[in-house]
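Several structures are given next for inspection.
Read-outs throughout are calculated quantities, based only on the coordinates presented, and are distinct from any laboratory measurement. If you're wondering where the values come from, they're calculated on a predicted model, not measured in any experiment. Cβ atoms are built from the backbone, for glycine too; each structure is taken alone.
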Structure P
Amino acid sequence: MGINGETRLVGILGHPVTHTLSPRMQNAAFEAMGLNIRYVPLHVLPENLPAAVAGIRAMEFLGANVTIPHKVPVCDLLDHLDISASRAGAVNTIVNRDGVLEGHNTDGAGFIRAIGETADIDFTAAAVVILGAGGAARSIAVALAEKGAPRITIINRTRQRAEDLKSLFNRDFPALEVIIHLPDEDTSDLISTSRLLINATSVGMEGHLKSVPMDVDRLTNDHVVCDIVYAAQEAPLLVAAREKGATVMGGLAMLLHQGAASIHLWTGEDPPLSVMRNALES
């Protein structure tokens, strides 16, 4: 596709962004849809985030995706948050509507759609363990709470960030049981009594996957284990979980569905999932 004076831009704000597969996936979708839109990676240091967000407005981008470490701090730089972003306290999609910047979050919905392709789960009976409390973890946790998960255990290296996430649940989901643990505390009983385990940290983002981030000794074929990181090699957590008989899901499935939801927000059209999936797998 050529670039001309009518080409519109979207991008992804992150630090780093060299690993991202989103441009490949999103540009394949725009081409298949016949849209004169291009998607570009935008490396933004944390101290430059306010200027970058202002640039989306100034340069009349259609919008942008937002990835680590900007999903939470970007909330304070936007004009409006939809309910998904407000509940999660995190944004992964910015929409520019005639100079008004809206914050949305498609991570949670993308995760739910992806897990639905992987396993048949009754969310109202599925206790959950989530490793991490950052932007992606918040979004996934909120989506699972909305689906009626009875218990969510948050394992995070800093207790305060986990407590901040718990306070969001206390506000919006008062009936939900929320448990907080640090990584060095014993969580084996909670893992054995949960159905869904999720690594929502950025461990292994650059492909240096060397360790399993949670105890897998209690896993069985009743468990579903997810790792949202996508890299050249399969995450050790998923390898170990499969050996225990668990159903596993990698990060590409969630990337696909959250990206498709972002395109719908920018264009009002549903993108071709098969084209996007082929672009990710090529």
Structure Q
Amino acid sequence: MSSIRKVATILKGMETSDGAGVKLRRYIGTRELMAHDPFLMLDAFYSDDPDSYLAGFPNHPHRGFETVTYLIQGKMEHNDSRGNRGLLEPGGAQFMRAGSGIIHSEMPRQENGLMWGYQLWVNLPAAQKMTEPHYQDLQAKDIPVYEHKAYTAKILSGNLGGVRGGARDFYPIDYFDLQFKAGQSAEIPVAADKAAFVIVVSGSGEIAGQKVVRGDLLILGDGDIIPFIAGDDFRVIVVAGKPIAEPIARYGPFVMNTAQEIEQAFMDYQAGKFSKAS
């Protein structure tokens, strides 16, 4: 028998900055909520002021986790120490496994207009933290779409309505962008063994009986169904993944299982081991 996931808490996020001064709203990765296993951080960026985003995120290292960047509006270029390069355009997403170590940059490729998107950090199990880094760009046309009578879903990762998401060979998460039709209701299935959250991208509506508006992030409790009732322009992102339930040691751009592994990450980075393998 199915059970409805209740809302455990609603977060409004905390204003902060990262990279070379890009203004963000951080929901996961704050004193209010350090993590929601397997999710380590969620940032939202939304600005039409070039001064708040043009400096971007110059070269910086990562080890031990994955990033998912979803760009609603704007253009962002990725370069990394493994020789990868890609340009994300509106509606595109990038999945990147930092694994054993990578140095990358994410820089806006626009001088004006709206920059709007989300970046999620996804933890990796100990057995996968030192795997080979890799990444995948998904342009808007590459993201599968599922049409339901109540909504249209862009499926970046996972499976909804028998449609499989575009991401391959990354930690298995559900990542759905749902645009609802006004006044419609629907129930989105999410496996009971997954931790889940929902962020309201635009408009207003109800989620599991709670009235919500743009910018709200809902941490959900146990269950296997999330009920939605749409108001006007109701758009949400649903994310879910199985908890890893391992110790977390994190410092800046490195996420491992022990303090010793964090120290080793710094030594390896300083020794140039995050650069392209010969």
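The table that follows gives values for the structure above.
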{"quantity": "Which entry (P, Q) yields the derived value 2.0 for distance in nm of label points 7 Å out along Cα→Cβ at positions 18 and 154", "calculated": "Q"}
{"quantity": "Among P, Q, which structure scores highest (criterion: relative contact order in percent (Cα under 8 Å, 6 or more apart))", "calculated": "Q"}
{"quantity": "Origin of the value 4.2, where distance in nm of label points 7 Å out along Cα→Cβ at positions 130 and 218 was derived from one of P, Q", "calculated": "Q"}
{"quantity": "Structure from which -1500 was derived, helix-only ellipticity at 222 nm (-39500 (n - 2.57) for each DSSP H run of 4 or more, over all residues; to 500), options P, Q", "calculated": "Q"}
